[in-house]
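Each in structure tokens, the structures are laid out below.
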Structure I
Amino acid sequence: MTLGEASHLVGDLQRELRKVIVGQDEVVAEVLVAFLAGGHCLLRGVPGLAKTLLIRTIADAVHLTFSRIQFTPDLMPSDILGTEVIEEDRATGARTIRFIPGPIFANIILADEINRTPPKTQSALLEAMQEYQVTIGGKRYPLERPLFVLATQNPIEQEGTYPLPEAQLDRFMLNVVIGYPTAEDERAILAQTTTGDEPVASPVATGEAIERARLLVREVVAAENVIGYAARLVRATRPVLESEAPDFVRQWVRWGAGPRAGQALLLAGKARAVIHGRPAVSLEDVRAVAPPVLRHRVLVNFQAEADGIDAEAVVGRLLDTVHAR
């Protein structure tokens, strides 16, 4: 696949998404960056901002299998991965064990309200998201690629929710925050969604095309100064590295981002470059994807909470502090 073909593919996807999703251009762009880079995405926003609709529309726009998992407090890991059952042959009386695949065996997975289930069930996704396989009864079952996990999370409601473990958060390439629409977009939403016409996205991409685009993303050139900038940005989030972390990081951050964050910075930056038809990732690409890559990987301490500082503010200050060389 060429750069032109990849840009055309993304343009087709964006056109189909705009048929259903009004506004939220930055959110759509960030989700498509994760999709093209081969990562997973966590969408965070208050109820009613079309998080689920966006994910379902992406599934409608590609020729891939789609599965929705509604996370609830009583959900068990086997409800996601699948389970083994014993079957008996009525003629011979012989018993065999058969594996019944769960909803994780699909290409696009919607993990709706992922923070409403306990951590033991949330962790059922870890192996699938990282290694594209699941292990049941000591046997490994490979998952079909591409695999794209999109999880939604309501940040304001704490009743009956369970915070995602740090290991689970780190598996998401991007943490995309969805805000309220503009006044113009909200009027368009009201006009479009209160009539008998329901816009539907048409499939414009195949799984094979998506995989070829993902391979192209990894072939995008990253200069030494871009790689160095991504590494310095990630290392500056770690308060234990006193010589590299700014004073405000040592004051407010409890735990910084790991090496997976640096990989996500470069891959997401490369995907953004491909979307814009450029053969090399730039410093601006890395800076543009830094907030969704780092906001869920920087854990602030009690001092930051007392001072009214969150991870978003820390990442913003890092982008102003860590300069390219």
Structure II
Amino acid sequence: MITWLEGAAFILALAAPFFLLLGLFPSYLRALTRLGRVAEDAHKSPPTKVPMPAGPLLFAGLVVGEFAVALGFRTLVPVAVAAGAGVAFAIGLVDDLYVLGGKTKPLLLLLAGLAFVSMAVLQPTLYRADIYFPILGDTAPHFIIYTILAVAAFPVVANAFNMMDAFNGEISWFTLLTSLALLAGVTLRALFQSGFSVSRVASTLPLVGVAGAFLAYNRFPSKAFDGDSGSLMFGAAFAGLAVTGGVEIAAIIAIVPAILNSFYTLSSVRGFVERRKMASRPTYIGEDGLLHASVEKDAPNTLVRLVLLTSSMTELELVASIVALTAVACVFSVATSVLTWVF
């Protein structure tokens, strides 16, 4: 049974970020435009200018939501999530302004994982040192090994989200769907495992609220780009919530499209390369106004390029295909959570 204060925290965790961002986005985007902080939407013909980065506003919304959970439930779980996301946001913001090297970002993002796990010193129950598998049950706990894996997860997941940020609405749809799958998994664990705190369910709501509000401005045709400060923050927050919620397997399944995209890209370019410094683009706009897969040998093999190999598409059709793939992965993720916690 939750108290009225905890109930209020549940509502504010979702509503405060969502409505705050919807209210602030218009003036924030006008300010970015006045400052000349715009990016070229290269997948339009002719290219258009879109305000960027929206990351600072998105992170502010996440902090407001997690702060409400921290106050309502008196727990450091949302603080740890915000800390990890905050470090990733700061790294992304530096990259937005100055452009970091392709190998520098993954190394720096380890700091996000360290910021997250360091909160376990203040709250030892921040995360469990075991992993639950569907039907099979949990592994034996090993705090040191699990903590190392948790730290390593931050650069992996954050970069995976970052690589899904190429087309109008792609990152906002991807974050919203995967965070909903994550919410479902943590909720099922709270319902069917005794002793599991509902504060961990509440901590997932700010990410849902932020992604939902951002979708209103990032969907086709985009009025705002999040920049690396936003996409890296989304990935770090997702990683932190998966760890605190103890739904790692379901979380991995939800982001399979991003994992495959990262694998294809890194294997084709042979390592971490800043995408703005890649010799060739994976796609191009044809004279018909449609997106086509690049035929250049040195073009990276992204998930989008593989989708376009079957047929040329409009940007809206392409994003719809990526969203459909993500939705299927999220359905399997929820099914995994059902098998893990219900049966």
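Any read-out appearing in this document is the output of simple, stated calculations on the displayed coordinates, not a laboratory observation. Since the model is a prediction, treat every value here as computed from it, not as a measurement. Cβ atoms are built from the backbone, for glycine too; each structure is taken alone.
Tell me which structure, out of I, II, gives 20.2 once mean count of other Cβ atoms within 10 Å over residues 185-192 is calculated. Derived from II, not from the others.
Structures I, II were shown, and helix-only ellipticity at 222 nm (-39500 (n - 2.57) for each DSSP H run of 4 or more, over all residues; to 500) at -13500 was computed from I. When Cα extents along the principal axes in Å is computed across structures I, II, the figure 61, 44, 32 traces back to II. Out of I, II, which one gives 15.5 for mean count of other Cβ atoms within 10 Å over residues 25-32 as computed from the coordinates? Matching structure: II.
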